[in-house]
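The next part holds the structures, each set out as structure tokens.
Laboratory data are not the source of any read-out in this text; all were calculated from the coordinates shown. What you are looking at is a predicted structure, and each value in this text was computed from that prediction instead of being measured. Cβ atoms are built from the backbone, for glycine too; each structure is taken alone.
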Structure I
């Protein structure tokens, strides 16, 4: 369906080209509902939204509409670990088992914290298939990871820990802080920043959650279920849970955060601006610099693309994703959501939508990114 959609929100006049690209996506029928936000020096220069929050196009996407952003949630999980590193409570060069003794089972006693954060721990998936009910049970899922042997020598390679990342980092946060990652994130990040982002969404917010619209069915790639990639993708039933209340309520810090571009960019601006936002000091620049030091660089077999890993983030500088400054970092989620930070420009942008696409990088996001970067280059 194509047609004109009124774009709501604020856009500084110098960024009108970005707003125009955003509007064209709706006109072309490539969007149903979406939001896009840009901050520079912690201030919004773009905060726009439009379209519909349901597939039937009967409910408008509003200012406070939120939706599941899938793996963009990993930025929030990594941020929680960085806060503990910044406070001296978590050492990235220490063994995980020093904080979480049960983790030492099955030959994992020497795995370092940094290897969890850089997807190098050898635990990118589960040995056996999990039900959604098991995934909602934090203790049971964590115990499975405690008993599991690494799939390679930890620290020697990185493979995307698509779902396990959230449980591994989340259990570290819980062991140190005494809080679940969702509660730690709420208390230490979301509430202080007044950021409408949730890892474990309360039922009261259901009325403003945008319905996720699955991508068109396609033939699955020829992956052997018992292979490493098969286990990563097939042993966790993530994709079917589009609108389930239990899914929204669970804390799955790699996959089920709910927010919008405004709230994601608000949090990202903290990382882009040296750990400070609205006069609040939450993180040091030293810790951020440490987090964006390259840990590994290789074609990730679970993603099929060159990924340069820092501590919890992908590092942008490569030919596939040209950037304005080489220290830029990011991560995105299934379907197209995206959060990117540039600490040298003190710029952050986020894209969140409800119509899901299956592409390595979403073409809608890339066109918005290109338009944004063109404006920023002109304004230098």
Structure II
């Protein structure tokens, strides 16, 4: 038997164990078909193929996530509505941790089954094969770290629990700029489509994070010129300011946010954000240092806003934009940077609670051309905050 087959058997064995030993109430394959399939139950033969002792099939990631959710809580079985998968908002903190740990374990076993190295114990007999898997301290530490990362992704603001499509929208660079960029013409044999996109740093950072946090969702990306009518009714994520991203400009007005971006590049003081919630409007300017011909950005001003999508009340719209590209990148990194995203997410949830519309205007420090992730728990970094009616 090859190592890959051994890994396949280990995954199948673990799936059988979950049903047989969990907790004091063995689960049947029939119950899993109902919970996993909902209105369209899966076939028992499909569950059996994943647990086969002779020729196991490898479940897709979506189904392994179902296992992790189901076996994170006994309420999956004891619920009056019958076997079902509980939503993340229905789980306790302990159950979410259990789900994340199991998801990390099953994910690793699946990766090994698909071709990773798997050390099968010499002379393994049926009794040993039926025993629970014993992991080394090093493996336990890796799984624990993976579980923490998965839990961070699952509880973050870039996790859309409904599993619906997500569309990231960037501005399209002006034609006069594209003419100066190699490989930007579609007729060029080495044409690179992404050369049309503004705020590429922010886009690449956010696209990878959203894909990781929403493995079951379709994640599209468009320039403002490429949007279709269907795109507007997805979860919309808008990157970049109002001068090039006309969708940001349009939706900022549509949402009636108390913060506006004024792209006044001709005045002495330059562009700014203006907060208009109450009293006299307050302006916030980026900080540039040096002479006029060689000014360097030292501190940008950026906006993070979340609201109900005006084109589909069951979806959201999120805006990340700065006066400069560094500010847009900082607004994105506030909730993707592994060192800061959890504390910033916790701050948002404590500050805004269940409010579906809110925004934070922030400072983004820039050192040697590198935007630094803003820590929202530091009051200096927060210039203005607002929440809509619940």
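With percent of Cα pairs over 29 Å apart, for residues 174-349 alone as the yardstick, tell me which of I, II scores highest.
Largest value of percent of Cα pairs over 29 Å apart, for residues 174-349 alone: I.
Figure out for me which of the structures I, II the number -11000 belongs to, where helix-only ellipticity at 222 nm (-39500 (n - 2.57) for each DSSP H run of 4 or more, over all residues; to 500) was derived from the coordinates.
It traces back to II.
Quick check: 48 is what I get for percent of Cα pairs over 31 Å apart, calculated from one of I, II. Which structure matches?
The read-out comes from structure II.
For relative contact order in percent (Cα under 8 Å, 6 or more apart), which of I, II scores largest?
Answer by largest value of relative contact order in percent (Cα under 8 Å, 6 or more apart): I.
I have 4.9 for distance in nm of label points 7 Å out along Cα→Cβ at positions 38 and 270, calculated from one of the structures I, II. Which structure is it?
Structure of origin is II.
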